[in-house]
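Bear in mind these aren't lab numbers, they're just calculated from the coordinates by the rules spelled out. Keep in mind that this is a model prediction, so the values were computed, not measured. Cβ atoms are built from the backbone, for glycine too; each structure is taken alone.
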Structure 1
Amino acid sequence: MSNAELANALLQACQQHAIMLATAESCTGGLVIAALTDIAGSSAVVDRGFITYSNEAKMDMLGVSAATLDAHGAVSRETVLEMAAGALAHSRATLSLAVTGIAGPSGGSAEKPIGLVWFGIALAGQPVVAEHRLFGHKGREFIRHETVRHALQLGLRALGES
């Protein structure tokens with residue numbers, strides 16, 4: 001399935017489950033919310049997208065703690081969990097998708113290589129979950145495209161869709 005087809009499937013699943021959706025994005029700079037809002041009628045289930053590229057934006061807009069960022073960095077399980085929870089807390093959404101990663105071409109390290117992306121999924125009434133993917137050093141465009149793809153897939157999975 002293409003990203004557009006995945007986005008359409010997620011919008012339909014949200015509508016079927018009466019779910020409002022929000023995103024919290026760092027490395028994608030709004031590409032997940034753009035994939036969703038490219039589709040006519042998305043306003044029925046899309047509440048908002050938080051583009052929190054800087055640490056300050058993560059703190060100001062989502063309530064990510066300075067202590068978390070200091071201890072674990074922006075690209076971490078702990079940060080993406082707070083991003084996903086913050087997107088729910090600061091919106092009307094009942095499902096949020098959060099992404100933070102290193103798209104390159106620079107900025108990686110041995111512990112956090114280029115292509116590392118953390119994903120957070122928050123569904124109201126359930127524990128926030130996180131997972132990561134290593135997309136490899138295959139270029140910024142590839143990493144960001146695959147991040148959008150995986151985030152949309154996680155949204156579908158959270159709603160019990162394939």
Structure 2
Amino acid sequence: MEKVPMTAEGHAALDAELKRLKLVERPAVIAAISEARAHGDLSENAEYHAAKERQSFIEGRVAELEDKLARAQIIDTTRLSGSTVKFGAFVRVLDEDTEAEHTYRIVGEDEADVNEGKVSITSPLARALIGKEEGDVVEVAAPGGSRSLEILKVHWR
């Protein structure tokens with residue numbers, strides 16, 4: 001069974017979503033199915049079919065979250081330090097082509113959000129940065145072409 005690396009914050013977010021699905025969404029969709037059944041003929045009942053489809057989505061997501069949480073490897077990033085890029089690190093880089101600076105945090109797959117600067121450990125960017133140190137220049141194969149990034153700072157919070 002392959003472990004799923006994540007931060008404590010990522011684990012808490014997945015756990016909260018699982019609880020919401022089980023305690024709020026699941027009972028709501030069951031009530032919607034019961035109400036739709038009361039309307040009669042199920043073969044032409046759009047409300048019933050929509051509620052059953054929603055139920056299927058919820059049950060699938062619940063199973064997926066339970067699996068990921070069971071395989072979770074929570075990495076305590078507060079105990080990590082150093083100048084080498086690894087899981088949980090905040091990395092400030094300089095794009096050598098555009099001269100733009102960006103700060104990224106290496107996180108688990110389910111935590112990734114580019115708008116917040118969080119990149120998945122499995123992304124091409126994170127794979128290029130892992131193991132490198134301040135001052136190193138890395139080449140990242142991006143959809144818009146190869147990018148050259150200089151690591152300016154590796155820090156931890």
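Figures for the structure shown
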| item | result |
| --- | --- |
| Among 1, 2, structure where semi-axes √(5λ) of the Cα gyration tensor in Å as derived comes to 24, 18, 13 | 1 |
| Distance in nm of label points 7 Å out along Cα→Cβ at positions 99 and 131 from the coordinates reads 3.3; which among 1, 2 | 2 |
| Read-out mean count of other Cβ atoms within 10 Å over residues 19-26, computed value 13.1, structure in 1, 2 | 2 |
| Structure with the greatest value (metric mean count of other Cβ atoms within 10 Å over residues 35-42, set 1, 2) | 1 |
